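Below: a set of structures, written as structure tokens.
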Structure P
Amino acid sequence: MTEPLIISTSPRDDHQLDMTIQLGPERTEQALQRGAKVVAKKAKIPGFRPGKAPYVTVLRMYGKVAVLGEILDNLGEEVYKEALETAKPDIYGQAALEDVKFDPVTFKLIVPLRPTVDLGDYRSIRLDVPAATVGEADVDAALDAARASVATLQTVERAAALGDSVLVDIKGAVSEETIMDNQDWQLTLRGEGGWLPGFDEAFVGLSAGDEKAFELSYPEDSSSRFKGQVASFQVTVKEVKAKVQPEADDEFAKTLGDYTDLADYRARKLAELTGERTKEATEKLNEAAVDALVERATIAYPPAAVDDTVHQMMSDLESRLSNIGYALADYLRLNGKTVQQYHDELHEPAEKRLKGQLVIAELAKAEGITVSDEEKQAELDRLAGRAETPENATALREVFGSEAGLRVIEADVRSDKTLARLRAIVTGQAPELPAASAEPTETPSAEDEASEPPAAEAAESAEAVSQAAE
């Protein structure tokens with residue numbers, strides 16, 4: 001019978017486990033024998049052919065530390081695997097080796113534990129539904145924006161107003177220094193936000209042929225070298241132009257799309273805006289509900305879970321940038337950041353995302369949210385139907401119709417269904433849970449959950465589905 005390992009564990013504050021694995025005398029001797037054989041084959045030992053030097057000779061020449069060092073990696077993996085089978089911690093991922101001692105042979109590791117979530121009394125959460133009302137005033141605003149987007153500048157015989165464009169000759173100076181001397185200068189009178197406070201407003205009321213002299217002061221907090229000084233200007237207005245918009249009539253409506261007349265445009269725009277506003281309200285409710293769920297829950301996770309989420313967020317950005325021909329490092333450099341700085345900045349949003357993913361995954365279990373084969377097929381059909389070409393549709397079906405692809409779709413559909421259930425819960429519209437489902441259930445083991453995508457992967461999968469269909 002193999003000598004048992006001497007295993008001790010103690011929990012850490014960061015949802016990890018300190019694990020110490022010690023070999024007894026018998027297993028230490030076996031390890032030394034294995035290491036000596038490796039050394040004997042590799043080393044040149046006087047008087048012996050490769051691999052033929054006796055154990056005691058190898059040990060005397062090289063010592064225990066060097067001999068054990070030859071097999072340390074393999075030995076560590078073997079005893080760690082055995083320790084997991086014995087102690088059965090619910091691990092999240094790869095352990096980190098903290099220290100190794102050789103007398104006695106001892107491995108000290110830090111083992112990240114699988115995240116845990118206690119949702120608490122989540123069914124008592126109540127939230128107000130964000131307003132999603134749309135009226136004729138919203139349609140008017142959309143129509144006005146469409147008219148403004150195709151407005152043309154036309155010469156007018158009247159005084160200039162804000163929003164107009166003026167053609168001027170202008171000279172400007174601070175003391176004896178000329179700061180501008182422009183002929184036929186076209187200036188759009190925007191008002192606030194002009195290059196000097198009051199500059200655009202100085203042209204209001206002037207007509208073609210008018211001349212005007214005026215003074216303006218540079219603000220004290222200006223970045224200009226003239227801050228706090230007075231600038232003098234002399235202008236001659238040569239032309240005033242105004243933006244002329246098309247009439248809001250049937251003919252204009254037809255130019256905006258496949259509309260039969262203005263009434264058709266207004267009706268369809270109202271429906272479109274209602275859909276957009278409803279979607280926005282749903283997203284706001286989702287966010288508020290997940291935040292409330294996180295606040296109510298007790299969540300524990302190891303640092304590695306946050307690191308993995310940061311890595312995924314960076315990979316997502318890198319993938320999106322590569323699609324438009326950018327490298328991540330180049331993009332960040334243009335924004336004055338290094339990759340490490342961006343990595344560090346992502347820690348807080350990554351932790352927020354992780355918490356949301358964990359509570360949603362736990363809610364799906366608590367509420368018994370499942371995804372049928374029919375639902376997966378319907379989602380696959382929906383994705384393929386959004387493809388721009390038959391070839392893209394076929395490619396989508398091949399990718400997401402595979403076993404791995406269907407797992408992605410299942411995670412996406414489960415996430416959507418879980419969010420829908422959460423919205424129903426927080427608005428008091430959720431069905432009662434069956435009595436059996438309401439009872440506490442045993443937490444699944446790592447082996448039981450091995451076939452399920454982690455919460456982070458589920459959320460990433462949903463994004464992958466969306467991107468592939470675009």
Structure Q
Amino acid sequence: MIPLYTHYLTAAEYGVISSVTIFTTIMIAFLTMGLNGAVTRFYVEYNPEQFREFLLAISLFQLLTGILICGLFTYFNGIFLDGLFNNVRYDPFLKLGVWISFFAMFSAIPLAVLQMRSKALQYRIYTTISFVLLTSLMIYFVVRGDQGSLGGVRALLYSNMAMAILYTFYLAMSVSFIFRLEYLKSALPLSLPIMVYAVFGLMIEVSSKFYIERFVSLAELGVFNVAQQISSVILLVTNAINMAWVPIFFEESKRNEKSDAFREFGKILIYCLVVLGLGISMLSKEFVFYFMPPSYAMAHIYIPFIMMIYIIGNGYWVLMINPITFAKKTMYLPLISVLSGSLAIVLNRLLVPYYGTNGAIISLMASNVAQIIFAFFVMKKYCVVSYDFIRMNLIVAMGIIFYLLSSLIDFSAMEFNVAAKILLLGIFVLVLGMIKVYSLNDIRKFLSHNFDII
């Protein structure tokens with residue numbers, strides 16, 4: 001739906017919505033307090049009845065603290081929020097953002113429960129309903145109602161309000177209405193470090209957008225955000241694969257921490273992400289030029305860089321965080337997050353005022369690579385699980401080479417460019433199979449051998 005929105009929102013209006021999203025992203029991380037991470041940990045430790053009581057305790061705590069925090073912001077007219085951005089005021093945008101964050105908070109615990117129960121279909125149903133709701137409301141307020149950026153923010157508010165009702169119904173059916181304070185005392189020492197980890201982890205990306213708004217322009221933030229949203233296909237695919245993989249990983253780790261399944265999964269994940277990311281990057285210029293107004297043209301420059309950052313920063317990250325979690329070394333995650341997030345803030349502050357969006361991309365890459373390096377050393381020290389990093393890195397390197405080759409394709413007719421780039425993508429897949437790096441047949445074998453674990 002991005003091409004549709006860009007025809008009804010100027011780049012600056014898209015920048016306003018992006019600014020509100022920056023705020024709500026951090027706010028949600030504070031409001032959820034890492035309690036969704038506690039669900040993942042205690043699901044395997046408590047029996048079913050204890051877990052239902054545990055869910056009630058943490059859900060009530062999250063609700064009451066959320067009401068308190070959001071209520072204080074509203075009562076005191078945003079406190080410090082009016083000066084947070086250069087071009088986006090508290091009233092009405094961040095005031096609505098406060099309550100967008102509150103209602104978005106309701107999804108954290110139910111989605112974590114669905115993931116641990118391996119209810120992939122229900123998980124997808126809820127997230128699909130959320131997407132359809134938001135899209136419908138965006139069309140109503142932005143396209144039909146011509147309300148601009150304020151309409152986009154209202155769409156975010158009302159879609160999250162509706163989803164909060166659905167998540168509350170699911171949670172009500174999943175809890176036992178017996179409140180025991182000891183469950184909360186067990187959860188918070190684990191969840192609060194996860195909250196710190198989540199907040200600083202988000203800083204890696206959010207700080208880039210924040211400084212673009214402050215030192216470049218709202219319009220440039222809007223263009224950058226469009227590029228980021230297109231590239232976030234990689235995040236959606238990675239998270240979907242990881243959601244299905246986490247229960248398998250923990251079950252297999254209990255049997256054999258040196259299982260070859262882990263090495264195979266690592267190669268599959270990176271292979272799939274690179275093929276997808278390469279295809280989108282190759283065709284990004286044609287896509288942006290054909291479907292979007294000229295004011296968004298620069299997005300095609302940013303997409304390949306952000307795509308590569310997401311493959312490295314998200315793809316490799318999920319491969320490392322699962323073994324670290326299984327080894328119960330999650331105490332290192334906040335440290336990794338603080339170091340990487342702080343690096344992102346410092347680099348963005350130094351580079352964006354002088355180099356604009358290019359500086360933001362450099363900062364984003366550097367902080368993601370730093371995060372992966374820190375996690376790699378923790379994993380190597382405490383975890384038995386190993387991955388075939390040589391082949392995984394070779395897949396990434398080959399993807400970069402083939403993207404550079406695709407950038408040389410420049411026929412006068414767009415149709416020829418698209419056809420040539422699709423052909424080059426097919427050659428990339430064939431080359432990986434020919435040099436025995438990975439192939440579609442390897443993926444089929446892995447899936448057939450591991451379906452019985454689920």
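Listed values, structure above:
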| item | result |
| --- | --- |
| At a computed -16000 (helix-only ellipticity at 222 nm (-39500 (n - 2.57) for each DSSP H run of 4 or more, over all residues; to 500)), which of P, Q | P |
| FRET efficiency 1/(1 + (r/R0)^6) of positions 294 and 350 (r between Cβ atoms, R0 = 30 Å, to 0.05) - highest-scoring structure of P, Q | P |
| Which of P, Q leads on mean count of other Cβ atoms within 10 Å over residues 102-109, largest value | Q |
| Given 0.00 for FRET efficiency 1/(1 + (r/R0)^6) of positions 110 and 166 (r between Cβ atoms, R0 = 30 Å, to 0.05), calculated: source structure among P, Q | P |
| Identity of the structure behind 14 (criterion: relative contact order in percent (Cα under 8 Å, 6 or more apart), calculated), options P, Q | P |
| Among P, Q, structure where mean projected area of the Cα convex hull in nm² as derived comes to 21.7 | Q |
| Source structure (of P, Q) for FRET efficiency 1/(1 + (r/R0)^6) of positions 94 and 182 (r between Cβ atoms, R0 = 30 Å, to 0.05), computed value 0.00 | P |
| Origin of the derived value 5, 20, 17, 17, 14, 10, 8, 6, 2, 0 (P(r) over Cα pairs in 5 Å bins from 0, in percent, for residues 382-429 alone; candidates P, Q) | P |
| Among P, Q, which structure scores highest (criterion: mean count of other Cβ atoms within 10 Å over residues 14-21) | Q |
| At a computed 36.9, 102 (Rg and Dmax of the Cα atoms in Å, for residues 62-277 alone), which of P, Q | P |
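Only the coordinates and a few stated rules stand behind these numbers; no lab work does. None of these values were measured; they are calculated from a predicted model. Cβ atoms are built from the backbone, for glycine too; each structure is taken alone.
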